[in-house]
Structures are given as C-alpha cells and as structure tokens.
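Take a look at the structures listed below.
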Structure P
Amino acid sequence: MTKKILAFVLSLVMGFTLFAQDKNVAEDGENLKIYDSGEAYQVKTFTQKFKSRKPKNIIFFIGDGMGVSQVHAALTANKGRLFIENLKYTGFSKTSSADNYITDSAAGGTALSSGVKTYNGAIGLDKDKNRVKTILEIAEEKGMATGLVSTSAITHATPASFIAHQSNRNMYEEIAADFLKTDIDVFIGGGYKHFTNRKDGRNLAGELKEKGYTVEKDLNIIANIKSGKLAGFVAEEHPGRLNERGNFLPVAVSTAINILSDNKRGFFLMVEGSQIDWGGHASNTDYIVEDMLDMDKSIGKALEFAAKDGKTLIVLTADHETGGMAVLNGSFETGMVKGEFTTGGHTGVMVPIFAYGPGAEEFIGIMENIEINEKMKKLLPGR
C-alpha cells in the first residue's frame, strides 16, 4: 500500500514538473510572437519629382521572406510610419518556381536576377541547368558599376543568384570562386570562410587583392572607404542578429552607394534583408520586426541619395513569403505587434512590390516575379 501511495505521489510530482516545463515552453513560444519594445525612429517624406524619365541607377532591395504581414508588422512597430511609404508605386509578384508551387530563395533569386524561372536550389541556371545572364552581368557589360550587399553570407542563395552559376545553392565555395570571374565593384556581407578556408586550398581573399580589391573585415574601416573596388566581409559565415551586427546594413548600403555613384555610366546595386526570412522560419515576430525595420532604415539611406540625385530607381520586393505570418493584434501608440504563424517554411502567396523614382510606374499591378527583372532590364541605361 505504501509503495502505491509513493508511486502516486511521484506521478503527481512528475506530472506537475512536466506541466510546468510545458507551460514555460508555451510562454517562451508566446513571447517570441510579440514585439513590444524599441524606440520609433523619424521617417522623412521625400520628393516625388525626378530629373529624367529613365533611371541612371537602380537600387534593388529584396526582403527575403517579406510578405504584406511583415511590412504591416514593421509599420505598426514604428508607430505608423516607414520609409517604404515613399515608394508610392505598388504591385504584387507571383513567386512560384519552375518545379514547385512554393519557391526557395535560390529559384526565387534567380527569377529576379535573370528573368527566368528555374528549379528550387538552382543558382543562375535555367531548369535545364543552362547558364542565364543576370541583370548584374548585363549592367557590367554596359560599363555600369555593380554591387551586392546582404545580411547573410554573400555566397547565400539570394546574392549568389545575381553573380554565380551553380547547380546547387549549397555549393558555397564554388559560388565564392564565381565572384572572381566578374568585375563587380562592391560586395559586403558575411561568408569570409568560403573565400579562405577552402577544400581546394585557394585563398580567394588574396586573389581579390591581386585584382585590385580592398578586402576588409572591420565595418568602421569599410564605412570610410570612398572609392575603388571593395570586398567587405563582416562575418566568417552569417552576420549575427541585429543586437550583434548593429547598424551594419544601413552603413553598408551608404558605403556601396558612395563608391558606385562615382561611375558616370550609373550603377546597379542589389541589397538583401536576409534575416526577415529567418525570423519567419523561427515563427518569431520580434526577429521579423527588427530586421524589417533594419531594412527600412537602409531604404531611408537609399532614398536620401535618390531624392537628391533625381535619376535613381528604387525597387523593393521579396523572393517569397516565409511563415504564413498574420498580425493578430498591435498598437500604433506603443508599437506592440502580436504575430501568428501557419508554417515554419515558405508559402506560395503573392508578395508586394514597391517602387520610387524614374520608371517606378512600371511596377504597378500583379505580375510574375520574372517580369520585375524584365522591367528593370528595360530601364537600364543604353537599352
């Protein structure tokens, strides 16, 4: 009888412990879905008058995993204002890949970079594994300056799809080697180890220096580089979350624009807010909001240049939406946002397009993702 009582007591204790653990897990999960901190920043309204009908420069922002809910979450968190609101011309992009209703970032990036739909996992190749020419490569052929900036490794799927041609997005060392086959002027992100700690023994950082690049890992030094070719590496692999990387993205965008704008024939710059996607995979509203706001501040830096220049087109879209995010509650007064998620993966919903500057009117309406590329190519100088 005593053994039965002891067993009963132990079962109650264990049950309570498990309940308490489950409760903590639930509470932790709930906390991930609420953004309730952060001081709102000032948002400026920029002029909508431009100096030409076609752009001299194109700055292409990709919010990886950014759907309408992600944008609205950021809008709420910053108490009702975003720099994105200056991008008055709006539309929607259909994101399916050649082999799947739901695209991955490689196929989505390749569609945006080349105007060709391909299979999930492909980098700069069509569905039959033939090389496709990217808008960055076309801009180089026209004598324009070119650049890539990313909050992931620069060899990750989205930036890679603008400069590399590989059958699998995970071929990071092969993707890194493809950078040496181009004349790209500026690239800033993570991924240093893919250039230096390689199976083939090559030191691509050294080879970049031989080609005339400044190879730099210190963001403070990167921020002060005004000219020449720049390979900026701020992490061995991926930059950390916002509390670790700080203002890396706005600084990198400003640095890239300062260098690229020296070219009299204009420039093409792609900027990726990579970790919006990672927040979606983690079902983490806080993560999504902080990276959306980080990208929005970077768009603010681009707008400062574009409004003064009068000849620069800014386009913002996403490769796909991640997380099936819904905004369940929020407050424009406090900046609180409560999100919920239907999946830990990507979804097939349309994603928004925003545009500002000469040619922005081209990006109105519902279109395939490949049409965004086609419209940008049509607007490149000299076409």
Structure Q
Amino acid sequence: MEFGPIFRSLLRSRARVILIVAEVALTLAIVANCLSLILDTRAQLARPSGFDDEHLIAIQTNPFDDRLRDQKVLDRLVDQDRRTLATVAGVRAVSHTGLRPWERSGNITAVRVPGTHGEPARTQSAEADPGLFDTLGIPIVQGRGFTEAEYDHGADAPLSEVQPVVVSRALADALYPNGGALGKPVADAEETQRFTIVGIVDRFYNPFGNTSEKVMFQPARSVGFDFGSRYLVRTQGNPAPLMPQLEKALLGVEKGRFVQLRTLVDSRDEFHGRDRLLVASLNAVMALLVLVTALGIVGLTSFSVAERQRQIGTRRALGADRLAIVRHFLLENWMVTSFGVVLGVLLAYGLNFGIVTWVAGAKLSLATVAAGALALWTIGLGAALGPALRGARVPPAIATRNV
C-alpha cells in the first residue's frame, strides 16, 4: 500500500489537513451526541403510559352559576354527571378524578416502609373512585381493588386508621426491593398516617414531578368542588365523534357551567411537542454539519487533484492505471478522515461527559460513536470519489507540458 508516500505528502499540506481533521472531529463529536439525544428522546416519545390513551377523553367543567357553590348540590351534580355520561352510546367507563395523564399537574407525596430511616420514595398520589381503574384501562395484576365499603369510608377515614392503597409496581419495588410488597405496610414520610398495600398495577407512566412510574391510589367517593369537576371517559371506539354528544349530555344536566373536552391523544401530543421540536432541530444540525464536512472534503480532494496534475500524468505515463490513481486519492482521504475520527471520539466522550454532568441526557454508547465514525468514513469516501475520478482522467501527456 501507499501509506508512507501519502503520509509524507500530507505533511507538506499541514494547514489543509489540520482544518479537515478538526472539521471531521467536531462533526463526529457533535453528531454522536446529537444522535444519542435523539435516540433517548425517541425512546421517551414511544414510551407507553399503560393507559388506554387512544380511547380516553378528559372533561373539565367550570361553574359560573352561584347555585353551584353549595356542597350538596355539587355532590348531587357529580353523581348525575357520571350516570349521564355512562348512558351515552359508545362510552365504556367513566371516572370523576383529578388525575390527568400527560399533563404536568397532580399531587406528590412521599412514603416509606414504617420504621426505616432512609430517603422516602416520592410518588404521585390520586384518589380512586369506583370507575377509575376501568376507565384508565390499567388492570390490577396482584391483589385486589377497593371494596364498596372502602370507597364509602375512604374520604372520611381518620389519620389514625390504616387505609388500603393500590400502588404501581415501580413504587412497590422501590419500597420493597426484594418483592412481596402485597399486604405490606406503608407510611407517609413522618409516619403519621399508615396504609396497607392491597393491590398492585403493572404499568403506570404519567410524567410528572420525577415520579413518572410511581403512584399510590386511595379509595374515595366522588365529591364536587365549587371550582369545577374533572372526568375521564373511556370510549369503545374513536373518541373524537363522541365529544359533541358528551358536551351536550353534560349541559343537559346543568347549563350553569362551561364544559371543555379534550382527547388524551391531543394532550400526549402537546406534552411531546417540545421533544419533537428538539428531535427536528438536532436532525437539522446533524444534516448541516455533515453537509459542510462533505463539502470540505470535496474541496480538499479537488485542490489536491488540481495541484498535482503533472504528478498524476507522470504516474500514468509510467504505467499506473486509473484505478491506482483513484485508490491513491481515496486512501489519502481515508487517512485524513481517520485522524479526525480518532480525535472526534475523544471529543465526543468529553462533550458527553459535560452534557451529562452539567445539563441532562443519556450517556454516550459505544454503538452510537461507532455508527457516527462509520458514517463519516463513508461520507468522506463518497465525497472524495468525484474528484478522484476526475484525477484518474488526467492524460499521461500532461506530464510533458510546460506550466
């Protein structure tokens, strides 16, 4: 091979070589980290909640009539709303709940195993009415749900009384890493209130307050609030056509309020909107960097061909075929790109360390760096191929011409 002569020729063009090496290194460092962020973000975008998102509608009612400030009226209105919504054709289940999947809102609490002194587990907390689990579409995989007596008693239970709770598997594993959480006790951070785990749901993902997979449900009958009521409705098919009917049904129960309806798919898409914009922006940055690098390699190879036409003609006159000329320039480009790749790998891991340490993000994997290096080698060879083929067409007779 021609490594020695090519390396010596590169030393005579240090400035151009250093610029391309730096360009390739920076491109690899930035592209590898962009690709890592894109893969991590796409994994989050594809992460299932465990709920029946595709068939859920979130409803918010806001009263403006002063009659709807009385607690008895509000409680009666909630019961009427739930019964009315359940009678609409195509409705599978209804829940009166403040839980809003894919929204940055909710209740956060901290719980621990009684008698322990470590950091308590932060978790989402939600009151469950009799229809919540069926409405969300999350089955209880271990233990049981709440009984009617527990629903009736839940909201009025004194703090001194041990209450039943249903938790997600993530919370159960955080409290009892060795398993066997079912039937075990749980307490709040100060251990002023105690619970017993009577059921476990498998998948629960509601991104909120760094507790996305942890939740604790407590039983409670639905009660009304003067600032409005929130419902979740699970439909049997596409929820969008049912929304006008649900709004009409609620206004038929009580006209002294505003009614807002939204599918959970819309809420999920809005929640992920910033992440999708990030992915699109990073894709654009990667494409621009790769284009600039490819143009730089084309320019370097074209300049090398132009300034060495007599040398190429001499080699052709001495018997070198066109393939040998193409191989020479491609090998030269591969060596320059390889220097940049080696430096780029070091820069990529250094940049990733800074991102993970001071900002946020996933650690850079070897596979991502390897994919970036392979892509740059391929792009480099592809960019150099055109100028190399032009060099191979230089006729042997040019060696005898005067400048």
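The numbers here are math on the coordinates, done by the rules we state, and not lab data. These figures come from a predicted structure and were not determined experimentally. Cβ atoms are built from the backbone, for glycine too; each structure is taken alone.
Among the shown structures P, Q, from which was the value 0.55 of FRET efficiency 1/(1 + (r/R0)^6) of positions 190 and 278 (r between Cβ atoms, R0 = 41 Å, to 0.05) calculated?
Numbers: P: 1.00; Q: 0.55.
Checking each candidate, the match is Q.
Distance in nm of label points 7 Å out along Cα→Cβ at positions 198 and 366 was computed and gave 5.1; which structure, P, Q, did it come from? Among P, Q, the structure yielding 5.1 for distance in nm of label points 7 Å out along Cα→Cβ at positions 198 and 366 is Q. With semi-axes √(5λ) of the Cα gyration tensor in Å derived from the coordinates and found to be 38, 25, 21, which of P, Q does the value describe? Computing semi-axes √(5λ) of the Cα gyration tensor in Å on every structure in P, Q gives 38, 25, 21 only for P.
Comparing P, Q, where is mean count of other Cβ atoms within 10 Å over residues 46-53 highest?
On the way: P: 13.0; Q: 15.8.
That would be structure Q.
Hey, distance in nm of label points 7 Å out along Cα→Cβ at positions 70 and 350 derived from one of P, Q reads 1.8; which structure? Only structure P yields this read-out.
If helix-only ellipticity at 222 nm (-39500 (n - 2.57) for each DSSP H run of 4 or more, over all residues; to 500) computes to -17000, which of P, Q did it come from? The correct label is Q.
For the read-out distance in nm of label points 7 Å out along Cα→Cβ at positions 126 and 262, a value of 1.6 was computed from one structure; give its label from P, Q.
The read-out comes from structure Q.
Thinking of P, Q, which structure, once percent of Cα pairs over 21 Å apart, for residues 230-333 alone is computed, gives back 44? Considering all the candidates, the number was obtained from P. Among the shown structures P, Q, from which was the value 1.8 of distance in nm of label points 7 Å out along Cα→Cβ at positions 38 and 302 calculated? Structure of origin is P.
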